[in-house]
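Following this line, the structures themselves.
A short reminder: the numbers here are calculations on the coordinates, not readings from a lab. Bear in mind the structure is a predicted one, so any value in this text is a computation, not a measurement. Cβ atoms are built from the backbone, for glycine too; each structure is taken alone.
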Structure P
Amino acid sequence: MESAGEYHGIVIDLSQRKRSVFSNLEVIGRRRFFFNTMSLLKLRVSADALEPTIAKLQANLRSGLGPFVKAFYFHFYREDELIVVFKDRIFRTKPDRALWEDMLDYGKSLGIPERQLAFVPCRFADEEY
């Protein structure tokens, strides 16, 4: 259920150089994957804290990880907004997949496979954890 002025975000824990960046953020969900070596963290951020939180996470974002992970991104959303953040670029759009061509092209140009450019969930109604 959406609260006015609230955003949720999805961040892979290993995408951040220093994981201490999460210590002052509200983690409201965690989903482990890849043999429990990584976690998708779901964050809750107020509208007032959104921009400073994006800046902090973007500054701490790894460019890649080893030879197999070329780049990372994270995203924040609420019902009518989707904000996708790469190391050097931020896209602000809607949760409508028809509007994602530029984001998808940019992510693919960084070496991220299209199947990993899901930006899901991108609305509170799509959340599963």
Structure Q
Amino acid sequence: MKFIGFNLSKIGAEKFSSDFKGLKIENSIKIDKINSTEADFFKKEEEVLLITFNYTLNYNPNVAKLSFSGSVILLVDQKDAKKILKQWEEEKISEEIKIPLFNFILRKTNLKALDLEDELNLPLHISFPSLKLQKK
């Protein structure tokens, strides 16, 4: 399995309040579709899957919302592609596919989210390493 493409089709950012008291940041990834797509430049034993997704960061209670919609292009062998598409008929994804897929989506979207959070003066949804003064 190889990730060969990533595309964002929609980015949304709204700030409703600057009151961060009791702030909880929740995120969710939802897979909308998994389709086989044509690509003539790969081996016949391989298949290209187009996976569309939505990723949302909610700053609760009603502080802000960041959302991303897009697609991931995945190259898999035909045997795995059939298995993935069959599972998707029941809207299920195996852990072997879901974990690397979600990590890939998070890696790509979190970079954009950090920039939007900075622009909107929102607390960051992930923490960065920081230096602390050492006591003597």
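Details
- Taking mean count of other Cβ atoms within 10 Å over residues 29-36 as the criterion, the largest value within structures P, Q is that of Q.
- helix-only ellipticity at 222 nm (-39500 (n - 2.57) for each DSSP H run of 4 or more, over all residues; to 500) derived as -9000 - corresponding label from P, Q: Q
- When distance in nm of label points 7 Å out along Cα→Cβ at positions 101 and 117 is calculated for each of structures P, Q, structure Q gives the greatest result.
- Top of P, Q by distance in nm of label points 7 Å out along Cα→Cβ at positions 45 and 85, largest first: Q
- Structure with the greatest value (metric FRET efficiency 1/(1 + (r/R0)^6) of positions 61 and 77 (r between Cβ atoms, R0 = 41 Å, to 0.05), set P, Q): P
- Calculating Rg/Rh (Cα atoms, Kirkwood Rh) for structures P, Q picks out Q as the one with the greatest value.
- Distance in nm of label points 7 Å out along Cα→Cβ at positions 5 and 21 - structure with the largest value, from P, Q: Q
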